[in-house]
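Following this line, the structures themselves.
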Structure I
């Protein structure tokens, strides 16, 4: 835009004239007052001349473009001003503070690559159309309290070296803080984001406060870095589009995870893919999504994998798979276990094991058959059938009773008999059936044989050494051994489930 002349002075191709003279050696060099860094501009005649020229440019522009590119401003007080022109402050330098309090920009406001050396006050300002703060540098406090951004607000790659205050600001359309750097505290308390809010790749060097902030679109903190504490207490995540996530923390990094607080927050549609959540503070007031079959809690990352309505959104998260979701569940279980909230930890344990079951092989021979076997007949699948991954003590007890009944009916097939002086008198269903008698007469001997089978089944399940009845060798003995293995495993799952539910 400008060409350097002497001592940091600049000539603007848009000014159309030179109105300031600088002494360089024995020569005088004409430079543009609007772009010069002369400290005498801060007061006196040069100050008056600067603002006279500024007002001329603004007035002559009307509703067209007003060019203030590369301008070096003295103290700027434009509070309560209404700007009807398209204002271009690109690469301008605001050297002594800028006050846009209650200012109104009726058209686009462009501050791209500008530098605010001292405080910048945009409190209660209204941006009717796009507000562009691309790669802006705020070297001291930036105040946007109660500001209204009626169109897109772009703070992409901005640097806030002072306190960034956006309390109560309203962003009617997309707000872009992508790759922004907040060197000091950043506050967005009570702000309202009507559309999407982008904080991807942002860096929060000190406290980040989003308490009571309202997000009605997707709030995206993908790859962001939180070097200090962050407060998401009472933050409202309520995107209007049901197929979109409410908050994205994919690959975000928390350097002080135990000082990241989510209190009274609905995280039922938040994504935590590749984000370590094992130490983040999740109190009991945090709301997660309930699993449809009432088997614990489910993270939204799993919904992306299983629900067809999210198929299009999934392409933006290429690395999202069952194993990565399993990792999220494992970290959440570890988190709640550490805080002695075992009940909630069990809720996430179900999801962790379910992801293990669904993470089928991806290559090799007989891939289809191996995938089916892994999901239906693997140890993890059997674990789910038997006890809901250790979360149900009712299921293993029912399976245990069913096993006893089943083997009580099966053991008489090879035969059971009394243990008398080391000899076995085996009886089978066929041996107690008397062909000379009718059905009713044979029923009682068969029932008694089933009773002997039940006693044998219980003895085998409880490892009785001096059993009254014993199964016939060899097939009866094989059944007894199989029953012992099954009943002992089911009883162990029953005890595990009891411990999970009632441990302290």
Structure II
């Protein structure tokens, strides 16, 4: 039965489309032909456009560019002399309408993404309709397995097209991207071009955290992984790069206390044990007011899945492109599907994080636990083989960093009271231990164990325990 508007609730909905984005992109190309060489636009095909006239115009534009000709009003008009679709849309004035729709060519990649997303959604609608038809109109004797296989094939065809359109680019596009990076490095004039870490020596080694990179930050418990990651996030946010911080272990309040401790020196322990004064509260409020405007977003859902993390990032990315995504930590992410073993689950998670770094064109920093194997060695500095489920983590990561503090292990070796009666003097043991503690206190290392596009090595840092903050090491 039809509703009051004469439309049945079972009628097929209008297919997803965005004519304004299509007009704006075509107009942007007319304003600046170089737009066609941008990655997001170069991946488009005429069939991505929902309007038949737009498909023809985009096809003509590509043909003109392939011949080395300019895409402009005169050359385009020659292709559409007497064209019925163009005449129905207003004739040559339609080209002017497209140019007017292109508010700025800097948004061309957003127009292209919108067009492509709508095209994929249309294909999904078509695939869904074919699945419905197959399920309702199948021959009575047709095995149900065949119907299910047909449905899976219809959806898989959409997925396959999606992957190809994202990954297949011409060598010219790749070379243009390389030159863009080189020009950005030249214009930086020695400054880092990636998201800053806030640690000068580490930034010099890495050049910051680079777009489309998966960066693993690993260490044993108590080494300060979260503190270092929070420092990276804050430095990026202060540089104007929006940050999404997914804390699967600590609450947002706990991270907030750590940020306040960094600036005030009022440790989390003092707050927990109610040893704060009125002056402390005023100082903490001043830090809150100063940092509240940073583009740093914290999500402390402890059971977050990779699908949930991606969804939240997409929501933030639509408002303003993300500059850094932090996940603390990798082993706590819920896998999409329960695998036979944890290694397979971690493999799925690391691959998904790597794809996210490409999807959002920003670095993804994922924290990871280390196995106990490193603590069985005399030199307890971590190695790549110490990564839990290390195969996929090491393989998918562009950069692997280890945070290491000898002070943590030295503190555990404090002589016990019952050793006073041993043959070696207790006072001598304590003296040697105190000497080692004095040597190791406040020292930290960030070990660059893997760097796909740069140097490896060790960066020496300072660690301020009460402030839970890593800083640059002052050399004398």
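Looking across I, II, the calculation of helix-only ellipticity at 222 nm (-39500 (n - 2.57) for each DSSP H run of 4 or more, over all residues; to 500) that yields -10000 traces back to I. Structures I, II were compared on distance in nm of label points 7 Å out along Cα→Cβ at positions 216 and 448, and the highest value belongs to I. Of the structures labelled I, II, one was used to calculate log10 I(q)/I(0) by the Debye sum over Cα atoms at q = 0.20, 0.21 Å⁻¹, for residues 72-231 alone, giving -1.25, -1.29. Name it. Considering all the candidates, the number was obtained from II. Looking at relative contact order in percent (Cα under 8 Å, 6 or more apart) over structures I, II, structure II comes out largest. From I, II, which structure was log10 I(q)/I(0) by the Debye sum over Cα atoms at q = 0.06 Å⁻¹ = -0.40 calculated on? That value comes from structure II.
No lab work stands behind these numbers, since they all come straight from the coordinates. Model, not experiment: these values are computed from the prediction. Cβ atoms are built from the backbone, for glycine too; each structure is taken alone.
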